[in-house]
1. Among I, II, considering only distance in nm of label points 7 Å out along Cα→Cβ at positions 21 and 93, which has the greatest calculated value?
2. I have 22, 11, 4 for semi-axes √(5λ) of the Cα gyration tensor in Å, for residues 125-164 alone, calculated from one of the structures I, II. Which structure is it?
3. Which of I, II yields -18500 for helix-only ellipticity at 222 nm (-39500 (n - 2.57) for each DSSP H run of 4 or more, over all residues; to 500), as computed?
4. For which of the structures I, II does the calculation of FRET efficiency 1/(1 + (r/R0)^6) of positions 53 and 181 (r between Cβ atoms, R0 = 35 Å, to 0.05) return 0.60?
5. Could you tell me which structure in I, II was used to calculate log10 I(q)/I(0) by the Debye sum over Cα atoms at q = 0.10, 0.17 Å⁻¹ as -0.60, -1.25?
6. For structures I, II, calculate distance in nm of label points 7 Å out along Cα→Cβ at positions 45 and 205 and state which one comes out highest.
7. The value 1.21 for Rg/Rh (Cα atoms, Kirkwood Rh), for residues 85-156 alone was derived from one model only; which of I, II is it?
8. Here mean projected area of the Cα convex hull in nm², for residues 37-132 alone was calculated and came to 10.3; which of the structures I, II was it taken from?
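Just so you know, all these numbers are worked out from the coordinates, no wet-lab data involved. From a predicted model like this one, the values you see are computed outputs, not experimental measurements. Cβ atoms are built from the backbone, for glycine too; each structure is taken alone.
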Structure I
Amino acid sequence: MAPSHKNCIDVLKIWLQERNIDCVDFEEKVGNQDVKRPDLLLPSYNTLIEVKTMQPKEDQISEEKRITQDLQASRVASYFHPTFRERFFDDLKQARKQFRGFPNHSTAVIFFDFHSSFHRQDPIMLLRGQQYLTIAVPKNPKIKPFPIKSGHSDRPLRHDLNNEIGAVVFPFDRNEFRVFYNQTADESRKIPKGLFSSPKDKHYKYFDDNNNPVIVEEMRN
């Protein structure tokens with residue numbers, strides 16, 4: 001069974017403490033509210049953290065078992081690797097609402113992915129959204145169909161929609177993170193560079209340009 005949301009928060013607290021970063025339970029700090037609040041506050045960085053978990057569903061667990069059995073029996077195992085864009089989009093939408101009431105804090109959403117290697121999500125694919133290609137089919141049968149437009153729809157960090165989230169973060173090993181910095185976030189939302197400063201962390205800049213998001217790895221010493 002995959003760890004619970006609370007387990008993930010507890011693990012993250014331990015990792016932050018190992019980095020000498022103080023954190024407090026933000027919901028306890030602001031008191032019980034009808035509306036869900038961000039999970040953690042990092043006072044030294046004035047940063048709010050929301051933790052999300054990507055849990056496998058029953059049909060995915062069943063498929064993972066089938067694939068494993070096929071491989072153990074030396075049979076050919078085939079499957080379709082899904083991208084859970086809708087679930088990812090919904091989680092970010094919820095995080096935006098949670099951050100919205102605290103405009104003077106920088107913000108980050110941390111995703112723990114508990115899918116097996118067969119279904120584990122690619123952060124870059126999730127952040128780019130759904131790729132599309134528009135093809136024109138001429139009425140004249142002598143003219144071959146040709147592409148007229150391409151890009152990405154359902155982009156989760158659209159510049160005209162998502163300014164409350166400063167960064168989206170994915171742990172990829174114990175206390176090691178892939179950090180995607182939202183370049184179109186409001187200035188107050190952008191997280192300090194010193195927050196994820198381990199030499200093993202990986203850093204990326206995310207630029208939304210309407211149709212084709214650009215993700216550039218940032219090298220740090």
Structure II
Amino acid sequence: MDSKSAPRHIERKVAKRVRHILKKIEKGYDVVDSYEDGCDEYGIIRYYYCNKGFEGESWQLDECLESAIIKKKNQIINEGIVYNGKRYYIHPNLYTSRYHDDNFVKIISEKEYFNMYDIKTNIETFIKKIKEKIDRDYKNIWDDNNKKSSIFIRLRDGNIIGDAKNILKLAPLYSYIDFVEFIKNQKSSFRTYSYIIEIMNSKNFEKDRKIIGMGTELFK
């Protein structure tokens with residue numbers, strides 16, 4: 001669909017549909033019940049039940065909701081939105097847009113959409129190489145025949161690796177800038193962040209960093 005044939009009122013209609021889709025996901029995480037399950041060093045542990053069957057602590061609820069929203073946004077960018085029998089393609093800034101932003105949804109032409117696939121292919125290749133390195137590291141943790149590392153250390157390192165793969169699942173695929181910023185914003189999970197950055201800054205990924213527009217710059 002040529003963006004010139006998509007006037008502003010169509011963008012508003014498509015934006016309304018996208019908001020409805022995302023709001024529906026949010027409603028699925030509305031809390032319907034909760035219960036206490038002991039205490040930890042931070043206080044009472046409370047578990048929550050949600051509309052669509054999710055059960056977990058508040059931090060797990062927040063993470064799952066955010067993950068579901070990001071996955072849906074990526075799907076919409078990837079597939080477009082059908083409105084009145086026509087498919088409209090959405091600019092990838094949807095990934096970082098908020099509900100009430102003026103440009104929450106920007107319709108792009110089919111040509112622009114297919115041009116984005118070069119970016120998507122490069123980022124997906126980068127992520128695939130990172131995951132292959134992660135898989136090798138995970139195998140090495142449990143192939144430690146000498147068992148020099150304690151089971152606690154290996155479980156900890158295994159969790160860091162698992163978290164790294166989960167983070168990469170949510171990475172934006174259609175913008176080099178968004179991808180780089182997404183990685184840099186993972187500092188709240190410092191061990192996992194440091195692990196991903198270590199991989200991406202290695203010599204083996206020098207060419208990939210250049211492809212996504214970083215040149216000789218390293219992640220910090």
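1. I
2. On the way: I: 33, 9, 5; II: 22, 11, 4.
The read-out comes from structure II.
3. The correct label is II.
4. Among I, II, the structure yielding 0.60 for FRET efficiency 1/(1 + (r/R0)^6) of positions 53 and 181 (r between Cβ atoms, R0 = 35 Å, to 0.05) is II.
5. Answer for the origin of the read-out: II.
6. The structure with the largest value is II.
7. I
8. Source structure: II.
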